[in-house]
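So, here come the structures, one by one.
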Structure I
Amino acid sequence: MKRGLRRFLRRRGATDVEIENAASGRYLSLLVIDREVTPGERRYTMTGLAARGGTDMTTARAIWRAIGFPDLPDDLPAFTDADVATLRSFLATFANPWILDWSLDRALSQARVVSASLARIGDAVTDDVARSFRDARTVDLDDEQFAELLAERIDFDAIAELVGHVFRLQLRAALWRRLAGADPETPGTVSGAIGFVDLVGFTALSQELDEDEVAALVGRFGALAHDTVVGAGGRIVKTIGDEVMFVTDVPATAAWIAIRLTERSTGDELLPETRAGIASGALVSRDGDYFGPVVNLASRLTEMARPQTVLASAELAMALEGDARFKVRRIQGRRVRDIGRVDVCRIERA
């Protein structure tokens, strides 16, 4: 092994035993990435982390689980000085909170949401890293050669800086959306429109495709949905395989997104047809997700919609009156599962 690679790993906290084990096990490249992402010697067990962080084991374990990780053996040294510093910083927020009535339970709830979002980011970045590993094999780079290449070029700080900056931008936007003109009498409730768009016949189609083809289809739909929703001024709430859920502040924006996305998917050679359901009114907002009768109605309308059609609640359709971009067709009242009989409209481009 070249001395430069060994020095790189030692500077980032890897012991000689870890380096030798990685070399003999042919996972030096993985060790390079591991120590670039989280440098520092693993010197503290969970007990040591709790003691140095200034808390008890129950709290330390609760925080560890909240950020998405399972319990560890009591004798396993898995934590670094950076882990200790972060725990202390987290606990210090309770001494001088900038949020009123800040408690451990509320902090843990927030940590779970942040962790779930960051786990998804980690998976997305890992997809490209895994592709690099496959490419290295195709050009006959052995593990040590690839590890040396990674040590020279990998720059996790740039990714962390990007994530931190984007989070600040998103937090600023969320604060303005939630607090500017908010009604203090109805905390947790916002006025807006919710939409669902899903791929028609995805389950049957996915059984005919191999894994790469299914991944390409889902990836294409996700990219198309993101560009369409964000470009029109909406926000993606979540994607679940063949379905995307989005939210907007204005009903007309939701209608335009639903129509545009069904049109774009129809014109895409890779994608099957789509259908959409939209509704507007009071939305219960919690931990980055939305709940309540309006959300349930939009979801049910999506299930009822035929391919290439957009169904809307009567309330949302009323908000489109006078908007020359849309044509509203009222449909006879329909019985909606778990909701009852409601007035339904079909929304089209004028």
Structure II
Amino acid sequence: MTPWGSYLLVLLASAGVTCASMPLLIKLSGRLGAIAQPNDRRVHESPTPTLGGLGMLLGLGAGLAVGALAGGFDAVFDDSSAVLGVVGAALIIGATGFVDDLRDVSAPAKVAGMILAGSVLSLAGLTIVNVPIPFVGFTVLAPDLAVVVSVAWVVVMANAVNLIDGLDGLAAGILAIAAGAFLVYGIKLQRVGALEAGNVGPLLAVIVVGVCLGFLPWNFHPAKIFMGDSGALFLGLMMASSTIAVGGQSDDSYTGQSWFFFAPLVIPLVILGVPLVDMVFAVVRRAGKRRGVATADKDHLHHRLLRLGHGQRRSVVILWGFTAVLSAFALVPVLTRRGTGIVPVVLVGISLLLFTTLMPRVARRRNGSS
């Protein structure tokens, strides 16, 4: 069992390096012309540097280095193929996003970069082997199908994060909460013997928490720098890698309950419900209008919150709140082994929904009467 202190050291290293790199990346963005200009498709009102994702890559390197040196992760680094695969895939997908941050890259070219990154993960042995099927159990995928499913998972996760990255601090906050919840889940699986000590998933999850926390002080509204596609695609890859390592290679669904939807591979679908739902709606919406799936619009969840009357900061905090509620909904049965534990979580979720819907109306009435 990896000590909590080792996780804390990795978190601090990845957060510290990410945060410290931002002033240099702001200057580099200016020199390379990687500046997001305000337009009718974007919410920000002033030119903003976009190379924050490079700092997250540096944070990954720092987190892995400290994990290798600090102890507690010896079993993870004994077989370095998974770690090297993640590093290689991160460099590929980070480079794909970096090029797009400098000059717009076509959607097929970006997807090609995601597919290549997912393929590198598969070559390193990070593939979805076991798939939970409701009321049936776990099904072992054939090797070729496992690669296809794993690569598709990377593409989905990368696009989901990229699409939700529309307000200052939104994507980084959501991923910090989601990765933190998944870290707790992975540690729980290790403690009950359902996950091998050498599994790289929990280490990747704590690094995601670290890089997001290190980035948020520079990115919360008003943002001094954006993560850009290099950061959004990188975070999607990291979450895909962590969830594949934990869920796709485990055939044990420790929850204390028989609910099939708490199987390890499905947990991230619940935790990452906000960006995944937003992505599904975006695809359906654009297909219904016979527009390209990659065509940008202003009908994402965060845009709708802004139109309701919530400001940028409140909209971001609301979506963070929904992510926290979904994370609790997934984790409470795991940690308490009681299905009734989700009742307070549901009540909190309903309260948050009511606040989201009614607060703008209350504010308008107060303004009208004053």
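Compare mean projected area of the Cα convex hull in nm², for residues 201-320 alone across structures I, II and report the one with the greatest value.
Working: I: 7.4; II: 9.6.
Going through I, II one by one, mean projected area of the Cα convex hull in nm², for residues 201-320 alone peaks for structure II.
When you work out Kirkwood radius over Cα pairs in Å for each of the structures I, II, which one comes out largest? Present the calculation step by step, with values, prior to reporting the outcome.
Details: I: 23.9; II: 20.9.
Largest calculated value belongs to I.
Work out the source of 2.6 here, i.e. which of I, II gives that when distance in nm of label points 7 Å out along Cα→Cβ at positions 217 and 289 is computed.
Values: I: 2.6; II: 3.9.
Working through the options, I get structure I.
One of I, II was used to compute Rg and Dmax of the Cα atoms in Å, for residues 113-208 alone, and the answer was 15.0, 43. Which one was it? Let's see the in-between values first.
Details: I: 21.4, 65; II: 15.0, 43.
The value was obtained from structure II.
For helix-only ellipticity at 222 nm (-39500 (n - 2.57) for each DSSP H run of 4 or more, over all residues; to 500), the calculated result is -23500, so let me know which of I, II that is.
On the way: I: -17500; II: -23500.
The read-out comes from structure II.
Taking distance in nm of label points 7 Å out along Cα→Cβ at positions 33 and 281 from the coordinates of each of I, II, which one would give 4.7? Write down the numbers at each step before the final one.
Values: I: 4.7; II: 3.6.
It was calculated from structure I.
With mean count of other Cβ atoms within 10 Å over residues 9-16 derived from the coordinates and found to be 16.4, which of I, II does the value describe? Could the numbers behind the result be given before it?
Values: I: 16.4; II: 22.4.
Of the structures listed, the value fits I.
Comparing structures I, II by relative contact order in percent (Cα under 8 Å, 6 or more apart), which one has the largest value? Don't skip to the answer; put the middle values down first.
Details: I: 12; II: 21.
Greatest value across I, II: structure II.
Every number here is computed from the coordinates shown, using simple stated rules; none is lab data. In this text the structure is predicted, and so the values were computed from the model without any measurement. Cβ atoms are built from the backbone, for glycine too; each structure is taken alone.
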